[in-house]
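Novice: So, here's a batch of structures to check.
What follows draws every value from the coordinates through simple rules; no lab data is involved. Owing to the predicted nature of the structure, the values given are computational and were not obtained by experimental measurement. Cβ atoms are built from the backbone, for glycine too; each structure is taken alone.
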Structure 1
Amino acid sequence: MTRARASAAGIWTALVTVYLVWGSTYLAIRVVVEAGIPPLLGMGTRFLIAGLILVGVIAARDGVRSLRVTGRELRAAAVVGTLLLLGGNGLVAMAEQTVPSGLAALIVGAVPLWFVLLRVAGGERPGIRTWLGVLVGFAGIAAISLPRGGIDGVQMWGVVLIVGATLCWALGSYLSPGIGLPRGAMLATAYEMLTGGAIMTAVGLVAGEANDVAISDVPARGWLALGYLVVVGSLLGYTAYVFALGNAPLSLVGTYAYVNPVVAVVLGWLILAEPITAVVLGGGLLVVLGVAVVVGSERPQQPAAAAEPDRLVAEPARS
């Protein structure tokens, strides 16, 4: 479908879906780990199932031959999948054992700031406005991270894991365009999910997570949240995002980068009664403002940086 054929209602439905779905995945992850599902095994299972569903959809739509990839493409998918899913999503899930979902989302919202630093390392020279956004955004991250959001019970190791997750997500996204992924965003995403999910599951097993859970003891809300992450977080969110990319201006689609953390904070407060402290509000405002400045200043120069569908396997990480 072309932009000319897409209605305004359809575009806004897709955008609101991305806002709500990717903003809600942090909440769902928190429910999963609180229910006693091990973080790496839970998220590994999530992406294995979602990847298999995507493979089935591709095979039904384009035929089994469309699933063929070279060894180099499969290795590339494994590298990106490991960085995005194990390093990004897996670390966030581990951290949310102690870090509230809204606080986690605000820290993860700094991913676009890491993009700027990675580009600088690659020889690019962003403008002054971009650097201003980076400084403001990282000031917000520091304000949130050092006092742990001013929230009792938050362990520093969880905050450090989330900061590491943002770097892994940014690095995987930065490498993805030139690493030789399978052609087509959906096919690349499917193999990233399968390889990343398999590696995350293997790491969880080696870490002994299987010994930490009794399936019969996991309440229904844990399984419902995991199912939500598979169907809504990974599949519906991705589909809505790709539709929006194909039919809406990139400047509009890019607003997800600073809307999602706000949605996550509000949902965490409404549903899980997570506290919203002055530190969270102040630091979060700086993060959102910094990211908004960076995204806004970078649109004319590098629209592709925010538009690659295969860079956002599940929100993100983010989701």
Structure 2
Amino acid sequence: MWVAASMLYDDDFLSRLESGLRTALPTWGVDATARLSLLTISENATFLVEEASGRRLILRVHRPGYHSTEEIASELKWIEALRAGAVIATPKPIHAGDGRLLTSFSDGETERQAVAFEFMSGKAPDEAGDLVRWYGHLGAISARLHAHSRAWPLPAGFVRKRWTYDTIIGPNAYWGDWRAALGLDAAGKGLLERLDDRLKHETTAFGTGPDRFGLIHADMRAANLMVDGDRLGVIDFDDCGFSWFAYDFAASISFIEHEPIVPELMAAWLDGYARLAPLPADQVAALPMLVMLRRLQLTAWIASHAETPTASALGAAFTDGTLDLAERYLES
């Protein structure tokens, strides 16, 4: 399922990307001379736009071959429904002058999709700022989001990816094959094969009934949370799709699954979730399985997205951490 990246994020590429994006700025009523600053590179490239008037927007340039136009439009429809219901604090998608939410432009070689959002103030929570407390708020936000998901009639033509064993780490994995993990030797591969087999059987037994499986954010990690005073905002619904509700916790600790703070984060998240309704006991028991599933998915992502700054920074050490976690999980 995964399509190999066709670009490296070097200066030449980023210059072409910015030049192409500038041609699309008038779509949102922005002067083509406005200041553009690259914020992040992951699946997509995200830019901050600053106008002389002080107005700021966030522009997300989509990675080709990952989401279809229909999938991106469906994401934006859900965001608008969540905002209309005051379910969570999340940035407003910005309509173009002609009413569209998506636009396209050429970077000189490839046609790209782009969307715009309101700027959301704040910064990501961290341990120095009482991360555990914020994960209590995140649990409550997740419960509200899941309640909305269960009750919301999907609009006609709504299409988002399904995140299951098959597409997370299985034969149709969207983020590549974990067997290509950086630094993985034969012994490590054998260990992860045993882990893969166990996760396949456990996720099958867990099932995808409507009480545990539905539309989720799927990436509420700290980098996608914005703290401003007492407000915890959620950004970046790019990976939202159909998966286990409890997978939202697993995704929330992406890249820090090995850290000693994780049990405290889990307890806080569950306490926050229970403010609306406790997560059923069998779904609580599944959390370690889903965390391990996510970790193996991220191990594949680092290999398949080696050109990104995150993958470059983590490298083979992340694979080593996955092996340590896998060994402990298989012994449990």
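Novice: For the read-out distance in nm of label points 7 Å out along Cα→Cβ at positions 49 and 105, a value of 0.8 was computed from one structure; give its label from 1, 2. Each step should come with its number before you reach the end.
Specialist: Details: 1: 2.2; 2: 0.8.
Considering all the candidates, the number was obtained from 2.
Novice: Could I ask something else about it? To test your reading of the models, identify which of 1, 2 gives 12 for percent of Cα pairs over 36 Å apart when calculated.
Specialist: Going label by label, the one that fits is 1.
Novice: Which of 1, 2 yields -13500 for helix-only ellipticity at 222 nm (-39500 (n - 2.57) for each DSSP H run of 4 or more, over all residues; to 500), as computed?
Specialist: Matching structure: 2.
Novice: Let me ask you something else. Going by distance in nm of label points 7 Å out along Cα→Cβ at positions 121 and 169, which of structures 1, 2 comes out largest?
Specialist: Numbers: 1: 1.7; 2: 4.2.
By distance in nm of label points 7 Å out along Cα→Cβ at positions 121 and 169, the leading structure of 1, 2 is 2.
Novice: Given a computed value of 1.00 for FRET efficiency 1/(1 + (r/R0)^6) of positions 33 and 193 (r between Cβ atoms, R0 = 41 Å, to 0.05), which structure among 1, 2 does it belong to?
Specialist: 1
Novice: Sticking with this one: State the single structure among 1, 2 that was used to calculate distance in nm of label points 7 Å out along Cα→Cβ at positions 81 and 289, giving 4.2. Walk me through the numbers on the way to the answer.
Specialist: Values: 1: 4.2; 2: 2.7.
Structure of origin is 1.
Novice: Now a separate question. Of the structures 1, 2, report the one carrying the highest value of mean count of other Cβ atoms within 10 Å over residues 89-96.
Specialist: Largest value of mean count of other Cβ atoms within 10 Å over residues 89-96: 1.
Novice: When relative contact order in percent (Cα under 8 Å, 6 or more apart) is compared over structures 1, 2, which one is greatest? Present the calculation step by step, with values, prior to reporting the outcome.
Specialist: Numbers: 1: 40; 2: 20.
Result for relative contact order in percent (Cα under 8 Å, 6 or more apart) over 1, 2: largest is 1.
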